[in-house]
1. Hey, helix-only ellipticity at 222 nm (-39500 (n - 2.57) for each DSSP H run of 4 or more, over all residues; to 500) derived from one of 1, 2, 3 reads -12500; which structure?
2. Rank structures 1, 2, 3 by percent of Cα pairs over 23 Å apart and report only the one at the top, that is, the highest.
3. When relative contact order in percent (Cα under 8 Å, 6 or more apart) is calculated for each of the structures 1, 2, 3, which structure yields the highest value?
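What follows draws every value from the coordinates through simple rules; no lab data is involved. Please read all numbers here as calculations on a predicted model, not as lab measurements.
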Structure 1
């Protein structure tokens, strides 16, 4: 599956962002919304001069919320950005890279997960894409694609999926990055939630293989 997607999509240069801080902010803003909406909010943050955690920490809460309105749930996300900025700026740090510098992956992950509003998907996206830790990001696209190919059930827990993928592919940041990005694009392009376009999917032959294996196992 991974090789097929890599051949189909090539380099995707994901996640969009010019700095670790922008990537971290984007990971929070894209919660429960399309990336296009998060991009609009990021553009407004840049215009407002708030693309740094010290600036977010000192910003007026209502002004910050209005700035990120295009991302949806803007009042809640403003609170999340504030809480995240407070964590980053602790001990005089100004960037997420400085805050996590010197920590192991698991130490950094615990620190992020202790911030209000930061779940495993958001934390892992920040760790992988903003900092470069070796960790695979699981999202709805991942679960949908894997379940439709018979790899796992739709209700499989996040950590189970993450560890399964990490044990199945080369353990390095570029591979985790590229595979997750390809799954996101596949989900957007073909594996739609309601009406998937299976006939044009680059994994169509792989899907048949999985089904054959499943039938063989049942026998």
Structure 2
């Protein structure tokens, strides 16, 4: 599991940033001037994969790894990774609705992970890897409900994706951001994340950013 690859980087980061708080992480998000953009918030297992899957899509200004679903005081990787908080690894997506709509983002989300796996994704097991959609308004909720109903027939198992109202998002530690891009030869990235990212890339080839096509 990916935790095995984070032992060293976690020990270093915690020693340097032991006093960082969830409120500081949330402030990083609020500092972004994305007033002309819409926001989508998805959880689909390890956030490295979900973030990278969306970063390659036209219309996505930025995808940020973080935590949602729990108390701000526990929005730290060393706590979330224990599986004893109510947080799930989550990605917040800032997108231009003139270029890509929320329904298409949902299609990408469901392509990037298996929504029938309860409290796990592949080798990653625990409630922190659960599938969830945090909707920002009633329109997003309706789109998500409709999409899940449409997709259910494609799966032999029941879609277990949680549909929750958005309350707060806490940006993850800096070393988690752009992890796939910065660590392409990490064994977890190569063997677990990359196949999912490539699946999205293939299925949405007409929506890839120029740099993602090369």
Structure 3
């Protein structure tokens, strides 16, 4: 179920988020959903649904199913989505600006508190209501804003240095959109988001006869 009895495996986290997407719109504390409906939504079989929910101490009732609210609360608590996290976006270009504008982060407790950039025309302005600061103030911003997560949207050539600065500033995790490998201390968790991998998967599917 978990890695080193502490962290869920990534595949389990992804499935739990799919279940969460399904149950969040359901209102009413007694509303029930079946393992079949959850399995269909998540693209897994019913036994996997029951195993996953058992891992977060949610058990269904015979001929009734699972309470939607119980699933939602258990997933949000297990994944830490019942808490709030402040982030800094490093790189105020098109991708960074698009992430700032994304309204879905709030549903997962994420608040972007600051932007960092090297462009003097952007420094001192704000994008989407978020202030843009120079790289030299990164450590100060992280400390004063209580930031725990760095979101890296710089060009690949700048990624290693910006990641090093984020780690030195004290962030605990980095969401890396820069398509570059990062050599960081083990205590800094890095999630690599390779958009090109998703594109390659789509291209592979499209290139094969249906």
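1. Details: 1: -17500; 2: -10000; 3: -12500.
Only one of 1, 2, 3 returns -12500 for helix-only ellipticity at 222 nm (-39500 (n - 2.57) for each DSSP H run of 4 or more, over all residues; to 500), namely 3.
2. Working: 1: 50; 2: 42; 3: 56.
Between 1, 2, 3, the highest calculated value is found for 3.
3. That would be structure 2.
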